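Just so it is clear, none of the values below were taken in a lab; they were calculated from the coordinates. Nothing here was measured: the structure is a model prediction, and the numbers come from that model. Cβ atoms are built from the backbone, for glycine too; each structure is taken alone.
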Structure 1
């Protein structure tokens, strides 16, 4: 199939376009142009395809960019906001400031123990070398209003081709209730990492707007407030928030890096109670919480009560739901079946955490209790034999972290209400100035249930798994960095599509090379083996499924504000003697042009080819997108991909963004299935966004 693809000369057109614009270019680099962050986002998408995880990471990055860390007068918790830094790197940075005085240049950071020029470049948008003005223990409302930062974001997006769900007449029940336009509105206010306030509203494509089941407009509304002080009241949060404690065995509703190129970040830090401003509609808390600073203790208390989606299977004589088979988290309410699931159950969560936090050590205890107004009874499949059943549950855990020399030991031991245990223990260590390692062992009982847990693991739920993870990072010089991990795991009980206990392994090796300040490249190879049913029968023997891939990514900044990039990836999938191969090749370009009155227009282009045997050999690739948004599509079958992204800055206060993307398939006349079916060989979409900052 690969040899049938044709490579037109047009693939090199963006390169020449870049050269034409050189005299008019201006420097303006967006956050997601960092190769390390693009690689991280792609790895997370390929691991779990959880859109909410990715959106929370982008939200964290934008918050950091708006309220950078003042490294010359920051404490440990301040620098730990940059979540991809290891504890050794944080300590190295703080010790340098303490012993040598303020850092005067970003190049100085690159020379610190445990840092590289690439890492220092990645930090640039999120740190400040200026001295932070002391706002005092109590926030001054007048000062907050005067110096606070406001941002209003609104946008729309839609597919240009008609899909089956919109073509059916209103008299047909199984159709989309609303139009094909997705729209959203987001307002946020922040002041010096002390005060946060925001409102989010969103309607997905296919959901009704100001009619039917959404008479008040958007399908999803969210609001948050957070106050950080230097006194005894450390943090107060109200509205929608997230709770992240320990290593994630009990509570971790934020982002977990998982197995990615950030191989040393398997160890997590308590971020505690934090605002939630994403558009994901389920995995968050809604209520209030507070963290009290009672030296030497930090005490966090929170309560959440919100309506959640549920697949109702039984009702009482009044038509009220009494049983549900699952709690869906996709947030779609487009069809009658999806609308029937919306807010069909009520969830209540009460939790607490007590911790002692020191630079050299930490110990904490977490408790969480859940209650529902319906009884959860999963579908009677054999792999659901140990799944959570009932109306209430609780979890408790102890977690720790301490340093001995160049080794950080960490872990968490958790207990469920039913007596099931889960444990995670690890050590993060420095092996010389340029090498770091992370070793982790985990064991999650088959009947352990943590409804808001998200510890490292192969299984999305922290249950029915035992594994051993080893990560290694080596930076032999300023230009090279090697990252690798190997994870071996087993599932003692049955799983979906696996009617027997199974084993697996996952390995990754990535080499980053930075020959100059303007040129970067990395090559990544990955191998994964996992067992699943050999055939579609009632009870099947399991067989290994093996996936191997090699990826090469190159980027070069031609001049300030202009650069090119390439992405080449080859993938192989094997199961029971059947093989599926695929490849992906993309040419990228970005350029920033000064227009009239010197308003910069940033143009980002991509033209790509892909050719895979089927969905099993699909390939993910990161694409630049709107603010607070992401695009990491999975490419499969055979075709081409083109997108154009425009960002026009109207002074300091307004940004206009527009994106057109089209995928053309050369081997089929229908795209998708069911209500998403498109009769044709092309899928294209447009996105538009207005960003107002004041």
Structure 2
């Protein structure tokens, strides 16, 4: 019994001694690691936590045609601090002031909090302290460099400003989809940001960063860093004023017609420069925003309907000697072509029409009969005419994602006996609005088809690196001069006497064509409509061409004449009012200035008295009270200004006194700037002033 007890005690003592020795060994090893090998392991840990990271380049700017910023990268900064850098004398004397200033700028914590935060980091030898997660702008950053401690700089004061670029659009949502967007890596996703990403993005740099035990990373400035190369700038053809005009008119029409989406493109006739491009579609809440570029992209490539009749008529005139006065019998509004019945919009039909009237009234039957009679024996000849115009190939537009045109040919397996008559009035083919506009622009441009352009140059600071030539000719002549005369007369006739006579204007001429096409769903035509109007203005000397598309309008308006054409008119009116080159309010005053005094516009009796006093021949404007002047054949002609109380008069060229008298009698409030005579007015002459209670005049 005693022997057994002694054996147990021995074992306990041995175990105790073993545990004691093991504990002493652990304590010794810890001390050895901390005091002898500590520096080596710390250095290794620091090395493991180091890695090179990209430093983002500043993305280039996007400018409008006059140099206004459409998109830019604004610098913001994350503020970090190495509190160990500062000498004790400076730190102890200035830390209270620094903490107070930090609390005032960030406005989230008091000065005691910032002082304690910095002091604890200094005691812990923490070389990288993020003072606040909020980012500051350049102005605040500049101010911070003058603060206590921070004014000593990065090496002696410890302040670290880490730059973070953020994309900013000064005009907010204006041309939002056209300009485009970027992702978190500053890579363009859509629009110009995507299409010109290689030029805009620049080249990233590299720098060494160290991972921190508390999370996050800090830069290590060891001299191996590679500086980033900033991106290039692009200068677009977009005009901010015209873009605003187009977008405002479009969104108003979309709400008024409860439409699914719409797009507008305004192009300068002779250069092909796109001055405005707006694409708006409806979201789930019923509001309109820029989601997709229907004017250019494949989703916007649709059967155009009657706007395509222009191409059919060009082909007809080029292939025959038919005149505008030749006639065609359209019957009673319904006609069979093989196994399908084609209809005109007018119940009971139009009967016999001239070729001009077929186009003006947009007769599907008349167009189809003319084309079938001319090309029915060889449809490929008609398709060849369309190819010769340049309608079957992509435009090669500068933006990625351009929709390709599709026009069925007799070689196509789906070609049938009804293909030719249906293609003639805009079915069994697809085109983007931009491609349709390019055709109309060619007619306005004396037959020269030019490639639309939206970016003029690539720049670095003030140095031009690449300039895009304008105009870029696609087809030197889409048709003969005789054909051009005919189709231009027809396009003007559409507005004067045809389907778009509701937008006829007495101050300037619009030429164009309405379009209405049914939606195709599961291979069948539905009662949903794609409406459009394409044209140019002023018709006698075109400067702008434009197209308006409004898809699936409701509220009892379904035709291009009722839906899209008024939008075109509103845009054209506003452009006409603000573009001084379109109209000279001082017509004729540049000639014979040594003979004639400057007589521009005003009260007829007063101007007549002045002319008679100086012995100047003047005539016209009988019974007119207010007139404008024109010099013709060494005499002054008076032209009456409208006095309709519901129509905006033309007060350009008048003195402010006369303009105020006329406008205030119409109950319109007047705002003005400048001196002299009226040069521009914010509401176009001839526009309705119902519900318009203010007009702005510029004098000069």
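When Cα Rg over 2.2 N^0.38 Å, for residues 191-470 alone is calculated for each of structures 1, 2, structure 2 gives the greatest result. Looking at structures 1, 2, which one was Cα extents along the principal axes in Å calculated from, given that it came out as 138, 76, 45? Computed on structure 2.
If Rg and Dmax of the Cα atoms in Å, for residues 359-406 alone is calculated from each of 1, 2, which structure is the one that comes out at 14.6, 41? It traces back to 2. Upon calculation of helix-only ellipticity at 222 nm (-39500 (n - 2.57) for each DSSP H run of 4 or more, over all residues; to 500) from the atomic coordinates, which of the structures 1, 2 produces -3500? This figure was derived from 1. When FRET efficiency 1/(1 + (r/R0)^6) of positions 175 and 311 (r between Cβ atoms, R0 = 30 Å, to 0.05) is computed across structures 1, 2, the figure 0.55 traces back to 2.
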